[in-house]
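These are the structures in question, set out in turn.
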Structure I
Amino acid sequence: MTLPSEPAARHRAVAATFTARVRGASDWDAPAPVPGWQARDVVAHLVEWFPAFLEAGTGLALDRGRSPQVDPVAAWEVHADAVQRLLDGAGADTPFRHPMVGEMPLPEAVDRFYTTDVFLHTWDLARATGQDERLDEQTCADLLAGMTPIEDLLRSSGQYGPAVPVPDDADVQTRLLGFIGRDPLRSGG
């Protein structure tokens, strides 16, 4: 299955997969593949960084749910619904201007920075909670192709750890995960 290319539809699909992993989690204290994180921290990361980024670039504020440390399911659902309403509504016409990334249409900014982050962290949450870890193969290929030429920039941002070596003949999801600093060949979180 290839994800839709239109930003609102892509967010809807990516968020639905992440929501399924959120609802399927039973141990929120399980270690996640990101060093020092537990499963709940994967949700916390997504619901905490994006509202500030959005507000800095547009002045728009998202609805906030309960703390992800207290109720990760409710925190995620309120957040994901608020992002989708933004993309589906009149707010999507708001220009996005941010000193770190320049100016672009809001849906493009959400897609490039946030929806991609949700997509990648879906694997983290699935791995931490023992759920289906499969990601869309074409999206993995597209991300790897787009990230590889800017590897130095990505690594210098502090958002990605050192690459984890994987076999040259590994599938594209395994290669992408290794590229972003995850060890997909190690079992568990």
Structure II
Amino acid sequence: MTMDEPLPDFDWTQAKLERAKQGDGGAMRELLEVYNKPLLLRVRTMMGPRARQHAETGDFVQETILAALKRLDSVDLASSRAFLAWLTTIARHRIIDSVRKKYEDSFTEFATTMLGSSNERPSQHAIHHEELDRLALALESLDADRRRVIELRNFEGLTFGAIARELDRSENAVQLLHARAVSELGRILDT
């Protein structure tokens, strides 16, 4: 089934949805067997190659299905395409949240490296957030190439080889750019 192939008749989908809402696990499994492949294709497309480096496409499909199970009572759809679109919307939100969390975790880890380790006692919590804000401002003050190499290396976790391809530079040039960017960032933070 490609993205353009017809989905099951909506009467079939609606009947399975109603049975699934009443707790019929078999009906839900049948629905998911039919909609799994088109949803998987959409998730692969939405994730893109970078997101797939950090998570498996199938994981997002499973997370989507689990989230959909919890929300079946709230769904009232008019077509099989609408059901697939609803599943796709859930998947999109899952992907966005995952990428955002990965980025935030990477940023916090990088901040700890640049600013020193943070003690998360309540009195230190506000200071830590001020330091994160200071780091974000310092990153913004870097020129675009230096900021981008830090983002790609430290936040997205790409190798220097992958960054070199992304920036259309040699790997050695990227390593040097990264070293200079981190050094400049350190100088900015020390002032």
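Each reported figure results from applying straightforward, stated rules to the coordinates on display, with no laboratory input. Keep in mind that this is a model prediction, so the values were computed, not measured. Cβ atoms are built from the backbone, for glycine too; each structure is taken alone.
Work out the source of 3.7 here, i.e. which of I, II gives that when distance in nm of label points 7 Å out along Cα→Cβ at positions 72 and 152 is computed. Among I, II, the structure yielding 3.7 for distance in nm of label points 7 Å out along Cα→Cβ at positions 72 and 152 is I. With respect to percent of Cα pairs over 26 Å apart, the largest value across structures I, II is given by II. In terms of distance in nm of label points 7 Å out along Cα→Cβ at positions 24 and 144, the structure with the greatest value among I, II is II. A value of -16000 for helix-only ellipticity at 222 nm (-39500 (n - 2.57) for each DSSP H run of 4 or more, over all residues; to 500), calculated from one of I, II, originates in structure I.
Please state which of the structures I, II yields 0.10 when FRET efficiency 1/(1 + (r/R0)^6) of positions 16 and 160 (r between Cβ atoms, R0 = 35 Å, to 0.05) is computed from it. Can you show the working numbers first?
Working: I: 0.85; II: 0.10.
Derived from the structure labelled II.
Matching task: 24, 16, 9 is the computed value of semi-axes √(5λ) of the Cα gyration tensor in Å, for residues 32-103 alone. Pick the structure from I, II. Before the final figure, lay out each step's value.
Details: I: 24, 16, 9; II: 21, 13, 10.
Matching structure: I.
Looking across I, II, the calculation of relative contact order in percent (Cα under 8 Å, 6 or more apart) that yields 25 traces back to I.
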